1. From 1, 2, 3, which structure was percent of Cα pairs over 23 Å apart, for residues 7-102 alone = 36 calculated on?
2. Which of 1, 2, 3 yields -0.68, -1.24 for log10 I(q)/I(0) by the Debye sum over Cα atoms at q = 0.19, 0.28 Å⁻¹, for residues 15-62 alone, as computed?
3. Quick one: helix-only ellipticity at 222 nm (-39500 (n - 2.57) for each DSSP H run of 4 or more, over all residues; to 500) came out at -8500 when computed from one of 1, 2, 3, so which one is it?
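Read the figures in this text as sums done on the coordinates, not as results from a lab. Keep in mind the model is a prediction, meaning the values are calculated, not measured.
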Structure 1
Amino acid sequence: MNRDISCLIVDDEAMAIEIIETHLSKIPTIKTINSCNNAIEAFNFLINNSVDLVFLDINMPEISGISFAKSIHKDIKIIFTTAYRDYAVEGFELQAVDYLLKPISFERLLKAVNTYFEVYNNSNKTSLKEEAVSEFMFVRADRRMIKIDFDAIIYVESYSDYIKIHLTDETITTRETISAIEAKLPNNNFMRIHRSFIISLAHITSFTNEEITINKKSFPISRSYKKEVLSILEKF
């Protein structure tokens, strides 16, 4: 590919923007040039700036994502992001590249970006691979952004208003939510087994239908996650 793909994120939720930015930062040739909190701000930005791809929330105040998508140049491609399924049909009628439901995992966003490359950049015959992306994330702790290698994470534990990320050699405490951390982690290496726990598949010592053991510590598998968790574990 000859140049980076420029992206704009439009969403009225700061956390949603942060998650998408984090995901996109792992993908080569994708460059996030700006984020906007509403359609009016985004429209004004596009007047003087060139953008290839917009990650666009649908349910926003004043002007919806659907209305905004209808107003911009057809050469700008759209990936809709929303918490609601009801808009899917209308979104695809606007020839959107994809329609992502929140919370958005990295794997699902990567699939949408690959669709963009395959459909709109066929001449390059390029499809992004997960092996090409970063193997770390940054979290805010002690008033700093701290780099954490995915391989070092054993499990993530949620408390009432903070979480602890247990590493092989230390524990990092952050005010981020466990759902925000889950969105940053690659699904093929980590698994949510409970509203309070995400565990590393690589560090599992043993498991039953009720719990998972890591280094002699047991973690309960909650009822709401059991079906998905067991289906993954049974493949090993």
Structure 2
Amino acid sequence: MQVQRVVLNSRPGKNGVPVPENFRLEEKTLAPDLKDGEVLVRTLYLSVDPYMRCRMNEDTGAEYLAPWQLSECVDGGGVGIVESSHCPSCMKGDVVTNLNWPWQTHAVMQGSALQKVDPQLVDGHLSYCLGAVGITGLTALLGVREKGNVTKGGNQTMVVSGAAGACGSIAGQIGRLDGCDRVVGICGSDEKCRALVEDLGFSAAINYRQENISARLKESCPHGIDVYFDNVGGAISDTVISQ
């Protein structure tokens, strides 16, 4: 079988801006025979995430992140469908997901490394398994539920930095659903602020590029800040924590 795949063609430099030329599209031949435990999957969706920029460097700066290798297929979160299987836990037609999915139109993978997806769980929107019902949604859920200490009826105020991102946007909504009286988001544009308030139910939003964060926090959080869901660190978090 001939498949198309995306490989890392060059590195952008430690702090360089990635460009299309850093990647290359090529064809590869997949062996027709599966070994015991292997499955052939067809790729449906791939996730492009911020952490992948680190993997473009020879040194990712994080022990838990392995760098992508030059001329090798890149990988990340993915969802696909099993087309043939030599693994008892995966059947033809199963929808599956994995955090190390190769950027290929088809791939041979170990069935034991795949997690089955129930399409009804996401109303057939399988791409949600890479977002709200995937690792970013789980990060938001565990952060708020396990560490946020939100108490229904407690009139608490939550602040979320990076609030318009995949994780922050979910965390803010969970905070409201779990009982926060106010949820204030910090993001980088007026359009994102509008979306947070009008579409996602945030109480207020602050554009850190245009507004005085400290003053706007005091205005938006008149009773102080009880819960902080941090996605950015640095000066923004210092400002939030000081209040």
Structure 3
Amino acid sequence: MGTAAPVSLVTGGNRGIGRETARRLAGLGHTVLLSARRPEDAARAVADLAPGAAGTLLPCRLDVTDADAVHALARRVEREFGRLDVLNNNAAVNYDTARRAVSVDLDEVRRTLETNLFGVWRTTQEFLPLLRRSPHPRVVNVSSESGSLADMTGGTPAYGVSKAALNALTRKLADELRAERILVNAVCPGWIATDMGGPGGAPVDQGATGIVWAATLPDSGPTGGFFRDGEPLRW
């Protein structure tokens, strides 16, 4: 029971930035739970990334909108490791560039918030007892500059509002957990060429760099911040 290696959970880790983050953390010696909504997608990603060394990349099922699934995974992590060192809230949906706030279907907005805000909130609450057992706990919320109120414009309403709300949640959690030494930060990967981001963006490895930075901050590192490539962004 337990392991000397840091234990990290990456939600939505089967593709794009999540997958690259999982690969990078495993390369740093972490035991990484690479999660996906469908277990076969997680298993395929692990097989592709580490066909000969699956010991540091463990596939697991996690739908962050399913409270029972989140609870079940937390119990598994507790049984197998006794703690969690890094929670990377990466899972997100619906980059709705074709929508406008004046006309978007609010049911679509609710579905987006269920993953991008409430999914993060639910997962963080469930794993907090395990993070509290870590000597160096870190929570990294993958956000977006489209959620920055300072620079917000119209369009992409569900996604932008969900990321603005995620930034607010980051601030709340960071302040409440500061005394427990749990560092909580939001990271914008930038425009990255993924299934969600579309063609024309930066390579996926560049998008993961700032997330890995926040996941491996020293104890003296910042908390309650909004960053891209390790540099502060305006809220």
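1. Of the structures listed, the value fits 2.
2. Corresponding structure: 1.
3. The correct label is 1.
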